[in-house]
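Enquirer: Each structure below appears as structure tokens.
Every number in this text was worked out from the coordinates using simple rules, so none of it is lab data. Not measured: the values here are computed from a predicted model. Cβ atoms are built from the backbone, for glycine too; each structure is taken alone.
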Structure P
Amino acid sequence: MAWMYILRCGDGSYYTGSTGDVERRVWEHNTGLVSGYTSKRRPVSLVYTVECDSGIEAPELEHQVKGWRRAKKDALIRGDIDALVSLADTRRGG
């Protein structure tokens with residue numbers, strides 16, 4: 001079992017990642033054990049998770065969502081399928 005997750009950082013930005021243990025990973029981000037983007041943007045809070053069938057699917061989904069604009073990530077977090085469909089127009093940059 002693997003997860004793709006989105007964190008809201010202390011500065012309001014989003015961080016997208018994947019893991020086998022979401023609770024542990026959020027704790028690691030908040031304690032500074034994860035270097036990089038979130039280390040200077042703490043605290044972080046978990047705003048979205050999706051369970052994936054495999055440890056391969058989760059990072060693939062993470063990579064896809066990382067490429068999305070903020071509006072599309074907001075729609076995903078809200079569960080607004082209509083907005084996701086509307087924002088999926090590739091001519092507008094996904």
Structure Q
Amino acid sequence: MPAKPVSIGSLHFERKGDAADFFRDMLYKYDLGDKVTDSDAEILSELVAMHPEAEEKIGCGIASFSVRSADFGTRCFWVNRTDGSTIKFSFKACF
């Protein structure tokens with residue numbers, strides 16, 4: 001099966017695995033509890049818009065993103081909404 005290219009905003013990846021590596025590297029450059037930088041948040045906004053449950057994840061609007069723990073001791077990106085609520089999302093589900 002040929003590689004499937006992925007485009008997220010202005011970023012283009014030859015394979016889904018390349019996109020996964022990019023976002024995994026981004027996830028692990030932050031400590032748990034850190035707020036994501038504005039430049040990374042722009043990319044994550046494009047990414048979460050591609051999530052199959054994007055409307056639920058984005059909710060009333062995105063204030064910021066952070067890195068926090070998730071199920072089974074893993075870490076993931078969290079959407080911090082404008083109303084103060086938060087929800088986690090899997091970057092892998094977005095592509």
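Enquirer: Out of P, Q, which structure matches 25 when relative contact order in percent (Cα under 8 Å, 6 or more apart) is calculated?
Expert: Structure of origin is Q.
Enquirer: Give the label, chosen from P, Q, of the structure having the highest value of distance in nm of label points 7 Å out along Cα→Cβ at positions 10 and 50.
Expert: When distance in nm of label points 7 Å out along Cα→Cβ at positions 10 and 50 is computed for each of P, Q, structure P gives the biggest number.
Enquirer: Among the shown structures P, Q, from which was the value -11000 of helix-only ellipticity at 222 nm (-39500 (n - 2.57) for each DSSP H run of 4 or more, over all residues; to 500) calculated?
Expert: P
Enquirer: Have a look at P, Q and say which one yields 18.4 for mean count of other Cβ atoms within 10 Å over residues 42-49, as calculated.
Expert: Q
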